[in-house]
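Asks: Take a look at the structures below.
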Structure I
Amino acid sequence: MNRKHRLTSRDLLRFQMADDPQLSPDGSRVLWVRTWMDGEENRYRSQIQITHVATGETHPFSSGNGMDTFPRWSPDGCWIAYLASPAPQISSDAATLPGITPPLAADVANGGAQLLVMPADGGSPRQLTRLAGGVRNPEWSPDGQRIAFNTFVDPLHGLESLGQPIPEDPYQRFNRDVLVIRRLRWQMDSIGHLADYRSHIAVAELNGSGVRLLTNGEFDLGAPGWSPDGRWLATTGNLQAQGELQRKSFIYLVDATAGAPAQLRELFGLEEMRSNDLTWSPDGKTIAVCGHNDPVIGHYGNQMLWLVTVEEGAARCVTADYDRALGDYSRNSDMRRYGGDDGPAWLPDGCTLYALTNEAGAVDLVQIAVKDGAVTKLTSGRHSVVAFSMDRTGMRLVLLIGDDMNPGDLYLFERADQSLRRLTYLNQELLDTLEMTEPIRFSVTSGTVPLDCWMVPPVGHKPGERYPLILYTGGGPGGMRASVFCHEFHLYAAHGYAVVHCNTRGNHGYGQEFSLATRGRWGDLDYQDNMACLGAACERFDFVDPTRLAVAGGSYGGYMAFWIACRHPEFKAAVVDRSLINRTSFAGDIGFLLDRVEFDWRPLWEARETYIERSPITYVAQCRTPTLVVHSAQDHRCPIDQGEQLYLSLKRLGTPTEFVRFPNESHELSRSGRPWHRVFRLDRYLEWFSRWV
């Protein structure tokens, strides 16, 4: 029997991740994506797997040489479409040296995932696209002869193939890296610079006869969804003159048989819409979508189920009386790539839909009755159902489920008897060798509001001994802390730290009033809730040393971590990661949308005092806590200048600080950054805590 060992930062590279379960139409096999980290090449690899439902036997379907993702069965189950990205090239500064042609400034036009198809029973893959704008969101037509997808295109040039000739004129050749910006949303975190490129819909023929660009223009469109008769595609976007300034989205219908560019028919709009959720009813008369129609509350609003008639564009909110958000909102896992489909999905009877719902730190599968909106929970437990897929009958489903001690595995759910059977054991061999502590869930009252909290005890803690405590403030807001596996938290516990975190107000899973409580007032009730959680942890757990406290967080969590550090000198250390620090200069990819929600669309020049009041950097002179600043150079969500401002301010004040600046990483460094950068980040956290706490 192997002796268990405590988790290390390098153990991160030994974990595997499951994503995107897709059950075959006959319910006998499930496709899914296995991703692992290649330490030798410092990159990820993804391989599509097939698991036989009856036996649990699993074997690879794709090569796994690059990133193979988004597997989709053809309607008859005979073909499988998927996206394949080539192995990344090692970056080199040579591209910026004199005489070397620089890359295109528009990151989305430098290639990307391409569409491939392969017989379901095996064979050689056939590549259907070679597009400079890449392929996203593939969707089979009902007849199985076409695949619709999104691709990035410059409206002036249309579809562009990979390998376009480099201009001979040196003026054009050496200015390829210059970005001329005309649009508001010119950058997107984890994707990069968009320039004039827009997300549009194209269709590829299964027989390989070509790719047709179906839409074009100065607007962006979301994922396409086929009508049951194969005539129409439903998609989302905003074609209004000032559409980029709005959160509002509309459903559009595109005639898939029309000439390009096809005319878009506007059907219905919502102030907030989960654009990838469009799904047609079996009879083709109704489209289901999740969203809300309050122009003020933005991402704080519950995602509700709406049914829209295709003929008239009339809409009905089915779950108006259900005070929870639909979809997967669990946000605190660092062991997930992209999850998969989280609904809604119609059953063949046209009377019921499946979806996921968020409830008090758990995500579960529910069914929703079309007639009266009744919501029935089909699963329950201390877990998060991340994604699901069903067979053509709707009676057999495969769920991707993770919990506090397992990153995620596939489970078979039989609707007839509501039985749940585990199909995969992706990380079990590794988990069996690790000594970890299971998080303890507890409750606390903040003011008059009950909160759910989680304590991760230090591994091997001994009776009568006390250990330092890290308060980890959550990102968002608008997500939900949930029962999911977080390698980072388990790592700190393995090194002798207790870790506590909670669902403060501003998160989903507790109703609309709860999630709306912090709108426009970051640093009030959310701060109160974090401190209530910390106080309760110090009182309830005798292994906690209340004199050795640290606070850490990323994104909005970094905002809150520094907000706390400025007000509580008793904290021995703080880590502020990929944070928003200065509201007066914040201009990330969604910065203007946050201003719309938080400050009622009042810009800085109209509400300067409010922006300053809600900026943690305003209080930097009060901070005496040694603070580590962590940020990524390609963070388009919270740009790098936010971390730079904080570091320079702390340095000028003489507060102990260091700045860890990661090149070529995005806002998602802790979840999907280069493997060795992720390890280095964790090591810097641990070194900082050991030095000061």
Structure II
Amino acid sequence: MYRKLEILFAGRPLSLETGRLAKQSHGAVLAQYGETVVLATVVSAYQSRDKIDFLPLTVDYQEKTFAAGKIPGGFFKREGRPSEKEILTSRLIDRAMRPLFPKGYDKETQIVVNVLSIDRENDADTLALIATSAALEVSDIPYEGPVAAVRMGRIDGKLVVNPMFSELEQSDISLVVAAKPDSIVMLEGGAQIVDEEAILEALFTAHEELRPVFDLQQELRRLAGKPKRDYKKKEFDQKLIAEVRERMTAELTEVLKIGGKKERGAATYALQDKVTEELATRYADRQHEIEEACEKVLRDQVRGVILDQDKRIDDRSSTEIRQISAEVHVLPRTHGSALFTRGETQVLGTVTLGTSSDEQRVDALLGERYKKFMLHYNFPPFSTGEVKFLRGPGRREIGHGALAERALAAVLPSEEDFPYTIRVVGEVLESNGSSSMATVCGGTLALMDAGVPIKAPVAGIAMGLVKEGDKVRVLTDILGDEDHLGDMDFKVAGTSEGVTAIQMDNKVGGVTREVMRQALHQARDARLFILGVMEKAIAKPRHEVSTFAPRIVTLHIKPDKIRDVIGPGGKVIRGLVEETGCKIDIEDDGTVLIASADNAAMELAISRIEAITAEPEVGRIYDGIVRKIVEFGAFVEIMPGTDGLLHISQISNERVRRVEDVLHEGDEIKVKVLDVDRSGKIRLSLREAQADLEQQKGK
């Protein structure tokens, strides 16, 4: 059934349409905002996979280059592997949608979102999330929505709903907020060192602004929605749970006091195996149910102790941070390095400094751009004591790296102040809770060790939440188990003055403004504590970059001199590079970047370029070479590629009948610049140069 609905959202038309495209999918919605258009489709199998107790959900957001009127680069001329933007947007949709499929629904489900048109003003990521939710609403797939998303900005202190691309450049906040009618479910974004109250205001303003979008989806479902399919709700055998609880509780209390992750995990699994074996004879063919009951008892006990006694798995209170250590310059030949350890999470951070030729070229839907700062996060299997194939970075690694990159980008110096390309790598060596925030801390330390003049150190912390009815505990510095058993994963990074990056996934509804405020301020207290520990390792950036890093000197030449430095076919600049061994990059505005670890080579390159680009000064004496003799004088080269006319009357105080009587091609002489006219023609004098030199000798 074809239906199309439209509203004004943040001053621009937002429309949702179904029943015209992709009709064989189980749900499809074409969404348009401005002239940005996306098509979201959802399909879910009718048969379950064998022996699974989870939802096999895949989400793929794809940007088609025709949407921007472009033909893909490369040999094959078609879209290839997903870009970082596509991966990050797929994660946004996945994180918002996954918790909203009901427990017990286990049919394989696929969400595919295609960007069909982009107007260069309205981003497709939040529109894709809205379209996905609407497609699920009109489908027969069980789904506890609707969900809507909005980007919040702030320009000159005023919040802006869905700022355009052009406005984001002036915004000190960029937050994507996804919400249900009763709660915020996911957020992702960054800020230019903004205080917590401003972030809080942006979140709840976003929630209010989304009300019309919830109504739009619900109306579309009323007009065109299919009846939802039946599924078996997940229900527990209360008698079985009671028996498991009776057999586990006493021993589990002692097991949960074990401090080490591996030891505690081994003891927990051993206890679960023991209980499962004891009950297997009484509950034949129900081993999986027994295992689930053990997991529920574990979850209930951990959460109950936290809520009732403010005691966590490792015996900390809700606000305590694990032991932290930080050290810098741990590797001798890297440009910067640091080791940051928090409990059983450890990250080795490294920094490499390069030149403009090391920038990353990004061929995005909106055009080509270059990145001078990159942060790469690696999560090898040994960090959790596992054995897995080593592949390229997965979606999780891309997402965590982007979060840490956003956290540090806000404090980097300007290109004018520090013209290096910067690459930070976070190698996770151990992981038990928030390795991405440890990467922020390790990355900050490594940047300062490398001599990068950052505006302020940045630290990050992961917060958790346990909520049962009116009982609420906000947890600081959560463990991996607390992330798994808790209700929220809330990561906050920033300086002592404010927030630079934030990410949240909420598994429960109804998180109030006060709970969010508590989480933000508790995170700030933790951040200040961590910054204090980091300061003991290194308080401020080193005064100089590593001796192994290239030195970069910036020169400014007139744009019309660029061709002289480059030379025909690049001959001159290639010669300079070969002669000096320096990297030399020239930008269109006349900025010349010279990079070398050898100071003598750099000085030579500077002198060569200055000689090429120098302009003659009236009254100055130059060492010249006679290049051509003519009847009325001689042409003398006073600088590389720059000739002046030495008129026959300026050769000597005595009368010269023929130039050849005094000068020959190739002669080296000293000449004085008499004049440079508007057209650039230079008049020289040999006799005045000689007179000036004689006068100087007399003095």
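Please treat every number below as a calculation from the coordinates, not as lab data. Since the structure is predicted, the reported quantities are computational estimates derived from the model, not experimental observations. Cβ atoms are built from the backbone, for glycine too; each structure is taken alone.
Asks: Given that semi-axes √(5λ) of the Cα gyration tensor in Å, derived from a single structure, equals 65, 32, 21, which label among I, II identifies that structure? Don't skip to the answer; put the middle values down first.
Replies: Working: I: 38, 30, 27; II: 65, 32, 21.
Derived from the structure labelled II.
Asks: Rank structures I, II by mean count of other Cβ atoms within 10 Å over residues 102-109 and report only the one at the top, that is, the highest. Present the calculation step by step, with values, prior to reporting the outcome.
Replies: Working: I: 19.2; II: 16.8.
Between I, II, the highest calculated value is found for I.
Asks: Work out the source of 1.09 here, i.e. which of I, II gives that when Cα Rg over 2.2 N^0.38 Å, for residues 78-293 alone is computed.
Replies: Details: I: 1.09; II: 1.36.
Corresponding structure: I.
Asks: When distance in nm of label points 7 Å out along Cα→Cβ at positions 278 and 446 is calculated, the result is 4.8; to which of the structures I, II does this value belong? Present the calculation step by step, with values, prior to reporting the outcome.
Replies: On the way: I: 3.8; II: 4.8.
The value was obtained from structure II.
Asks: Supply the structure label, taken from I, II, corresponding to helix-only ellipticity at 222 nm (-39500 (n - 2.57) for each DSSP H run of 4 or more, over all residues; to 500) with the calculated value -4000. Walk me through the numbers on the way to the answer.
Replies: Details: I: -4000; II: -10500.
The correct label is I.
Asks: Taking 25.8, 90 as the value of Rg and Dmax of the Cα atoms in Å, for residues 182-581 alone derived from one of the structures shown (I, II), identify that structure.
Replies: Numbers: I: 23.0, 76; II: 25.8, 90.
Going label by label, the one that fits is II.
Asks: Same structure again: Among I, II, considering only FRET efficiency 1/(1 + (r/R0)^6) of positions 126 and 150 (r between Cβ atoms, R0 = 25 Å, to 0.05), which has the greatest calculated value?
Replies: Values: I: 0.75; II: 1.00.
Largest value of FRET efficiency 1/(1 + (r/R0)^6) of positions 126 and 150 (r between Cβ atoms, R0 = 25 Å, to 0.05): II.
Asks: By the measure distance in nm of label points 7 Å out along Cα→Cβ at positions 222 and 614, tell me the structure among I, II with the highest figure. Can you show the working numbers first?
Replies: Details: I: 2.5; II: 8.2.
Top value of distance in nm of label points 7 Å out along Cα→Cβ at positions 222 and 614 goes to structure II.
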